[in-house]
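Colleague: Each structure below appears as structure tokens.
Derivation of every value follows stated rules applied to the coordinates shown; laboratory data play no part. Bear in mind that the values here come from a model prediction, so they are computed numbers and not experimental data. Cβ atoms are built from the backbone, for glycine too; each structure is taken alone.
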Structure I
Amino acid sequence: MMAEGTRGKGLILHKTIVLVGMMGAGKTAVGRTLAGQIGVPFRDSDHEIEEAANMTIAEIFERDGETFFRRKETQVIDRLLDGTPCVLSTGGGAFMAEGNRAMISRKGVSVWLNADLETLWERVRHKTTRPLLRSADPKATLRALYEKRVPTYALADVTVMSEAHRALDAMGRIVRDTLLETRPDVLESLT
């Protein structure tokens, strides 16, 4: 018998849905939409870290470095996975750590929002809140990160294409329906 999960809108969420992928893939926007569609809480690991530190991610990177940030990120994700099942958006680098990948698959389900490089660039090129893109050539930096990270994102439990023209409502439904069809251990319909 499966443990009780979070109930909402005719569905039971047994395990946290963890959205992974590059900056600009839509993890936060799709995550909020998906959480609303299935009637469960939404959490964002970067926001949780900022709240705890009373600093922005960029300030944490600048003051304490990426290694410190990644350690805190792992602690926050672990705490959130142990809580009430929800939809959790993670930072682009969170899934790169093997320990995080194993923890997410054990306690939840990883869903890679797979967007192509041009879509990502269009979404992030005017943002000043991305510490990893503070370089002389941010598009080249994004390309290098993309090429390095895509093989690891491909290890996610579930992959959903994040296309530039697709509305948030449609993206949320695609993630929800994919999980209903392939992962009843995670998301189950009561009807």
Structure II
Amino acid sequence: MPAEPPPPASTQGRCVQAEAWDDLGSYLAAKARALEAGGAHFLAIGSNTGHVVASAIEASTTLPLLHIADVVAGAAGRLGAQRLGLLGTRPVMEGRYYHDRLGSHGFEVIAPEVADREFVHRLIFEELTRGQFTQASRTAFTDIIGKLDAAGAETVVLGCTEFGLLVKQSDVPETPLLDTTGLYIEAIVKEALAA
């Protein structure tokens, strides 16, 4: 039986895979302006990688943006951590936008080795975004978390919305995890209730 073709990528997914940041910035800035026109009180980007164009979005509207890295910084601070391992798409792990934002809060960011970054990036787009969560991938992923721990990370940031479906805290009890999906949802709800 032939394999099913992958589902069509979202506009954001296509832009991320092509590293078409100007296109992504224009696309999300237009969405932000529409939300402002519709009466929104603040903006949130439902993707760690989408924050690569946060400045373009902020420049396109007067609405405040709830930045995911600021939410992560707050959670890491509550844990008392100073050195954060960071997992996500290639732009999250290698781009300066996430590292610099966390650095502005006083955190040191540790990314995995090159081969591990490539594995994690492929894992996201070839498996997780297609609803595939295998034990082999979970084991490889937790091994990478272990390497970040060994490199001095006091907590590991799960900087992709699908990671919480792959790995749980019980899979790596010795390494505190910060699941950005849950943290960001809580922050959005808190901000919405305060608006």
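Colleague: Figure out for me which of the structures I, II the number 1.8 belongs to, where distance in nm of label points 7 Å out along Cα→Cβ at positions 141 and 157 was derived from the coordinates.
Modeller: Traced to structure II.
Colleague: If you don't mind, there's one more thing I want to ask. Taking 35 as the value of relative contact order in percent (Cα under 8 Å, 6 or more apart) derived from one of the structures shown (I, II), identify that structure. Can you show the working numbers first?
Modeller: On the way: I: 35; II: 20.
Label of the source structure: I.
Colleague: Moving on to the next point. Of structures I, II, which gives 13.7 when Kirkwood radius over Cα pairs in Å, for residues 13-116 alone is computed from the coordinates?
Modeller: Label of the source structure: I.
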